[in-house]
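Asker: The data blocks that follow each hold one structure.
Every number here is computed from the coordinates shown, using simple stated rules; none is lab data. Here the structure is a predicted model, which means the values were calculated and not measured. Cβ atoms are built from the backbone, for glycine too; each structure is taken alone.
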Structure I
């Protein structure tokens, strides 16, 4: 599958430390290989067409993605600090998803 990163997500990733970037790259490769079949602990569905790529380490990184045409678009990233995705983050995620459609 083809993976597309939007520019803001790419900038977010580049600001992280090298070790975290390596973990992100590995997790993205898993997504590329397994696609729809990637499940916990690496991927979790958070809305009907929206998924989170879960990158574990010193920081809990979440990359938000959707399946789009022939590929996957990763359109949002953040450092998760609570057990649940904060409502404010979820609103931003849904708004960005609607802009893709």
Structure II
């Protein structure tokens, strides 16, 4: 199942988050990996300042229960698929995909 974030203007640099608390119970996030699908719909791992299909991954941060991605740029009227994968302190792995549309505001 994929989720949807509010639209982003291509000129904004903005944070989006995934709250994992309902899945974690007393477990915590140990590591986070972010992916953006490229123009061929291939899930591409991103690191600081990477740009995939016009969308820039600025940075990623996390707390014990929430992972946050900071995004910049993007192409108007394009819908991006962004995936967040986490590994917990107990070595469980979770992954969620989120759609983000770029719209001029």
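Asker: Starting from the value -500: which structure in I, II was helix-only ellipticity at 222 nm (-39500 (n - 2.57) for each DSSP H run of 4 or more, over all residues; to 500) calculated from?
Answerer: Going label by label, the one that fits is II.
Asker: For which of I, II does FRET efficiency 1/(1 + (r/R0)^6) of positions 9 and 89 (r between Cβ atoms, R0 = 35 Å, to 0.05), calculated from the coordinates, equal 0.45?
Answerer: Label of the originating structure: II.
Asker: One of I, II was used to compute relative contact order in percent (Cα under 8 Å, 6 or more apart), and the result was 28. Which label is that?
Answerer: This figure was derived from I.
Asker: Sticking with this structure for a sec: When Cα Rg over 2.2 N^0.38 Å is calculated, the result is 0.98; to which of the structures I, II does this value belong?
Answerer: The correct label is I.
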